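Read the figures in this text as sums done on the coordinates, not as results from a lab. Just so it is clear, the structure is predicted and the values come from calculations on it, not from any experiment. Cβ atoms are built from the backbone, for glycine too; each structure is taken alone.
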Structure I
Amino acid sequence: MSGPLLPLVGRILIGALFVVAGINKAMAVAGTTGYFAKLGFPAPDVMVWLAIAVELGGGLLFIIGWKTRWMALLLILFTLIATFMAHRFWAVDAAQYANQLNAFLKNLAAIGGLLMYVAHGPGSASVDKR
């Protein structure tokens, strides 16, 4: 099964992860800043706005297919950092282990999907192909 809309559907589904997370951070800046500080991020008050910009802006640009390969690379880098900073399943207690392992693996799967766009481009239903 293939078609010109499948890459668009894939971009929407992957991009939704980032857009929703960016919106959630934007609606809770103070709480997210505190969480980033707890995780050990430098300048968490700056990092929260960087995260919002990458997730919301990068996610939306990825969905519409503008500079898709570059947006995918940006989202991969962001996701790698987030994964190893926030989902350290190997360093949590037993009650948190399964949840953190699941989030870690979900992020790896998102990276896998993003890598497909780096390799193959956005598909015909994208700004890049117009």
Structure II
Amino acid sequence: MMNEDQRQAMLKKAKAVRDQIKDGKAFADMARENSQDKVTAHKGGDLGWIQKGAMGPMFSEAAFGLKPGEVSEPVETPSGYHLVTVLEPSKSVQRPFQSVAGTIRNRIKRDARSKETERLLSSVKVKMD
């Protein structure tokens, strides 16, 4: 857990890095130099494709609100401050109904079975002698 002085120092650092990126420094180079995330720093901060909500609400709001090439304001999460950029827009794939009909049908059946099982179990009364 960060104390307020640590929090403010990290925020100041994140803003300074963002200013350098806005002045023309490459996001990936700045991530390699400044990121404290051992997993992504060497990859220039690249997280790969992420799903909305997978990284927490504040991070997702920033990431999915950006246009490619934009850099977010510092985003606070429990692990510190982050700068977010989008390299390319998300792509949604629509599949024809015929290719997903079986999956949908199975899911509906499974959900109905589960609800019926719960209903039956809740109606059972156990009498112990």
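Miscellaneous remarks
- At a computed 18.8 (mean count of other Cβ atoms within 10 Å over residues 63-70), which of I, II: I
- Relative contact order in percent (Cα under 8 Å, 6 or more apart) derived as 32 - corresponding label from I, II: I
- FRET efficiency 1/(1 + (r/R0)^6) of positions 15 and 119 (r between Cβ atoms, R0 = 25 Å, to 0.05) from the coordinates reads 0.00; which among I, II: II
- If semi-axes √(5λ) of the Cα gyration tensor in Å is computed and equals 45, 24, 11, the structure in I, II: II
- Comparison of I, II - label where distance in nm of label points 7 Å out along Cα→Cβ at positions 87 and 111 is highest: II
- Between structures I, II, the calculation of distance in nm of label points 7 Å out along Cα→Cβ at positions 23 and 55 yields its largest number for II.
- Mean count of other Cβ atoms within 10 Å over residues 7-14 derived as 17.6 - corresponding label from I, II: I
- Origin of the value -23500, where helix-only ellipticity at 222 nm (-39500 (n - 2.57) for each DSSP H run of 4 or more, over all residues; to 500) was derived from one of I, II: I
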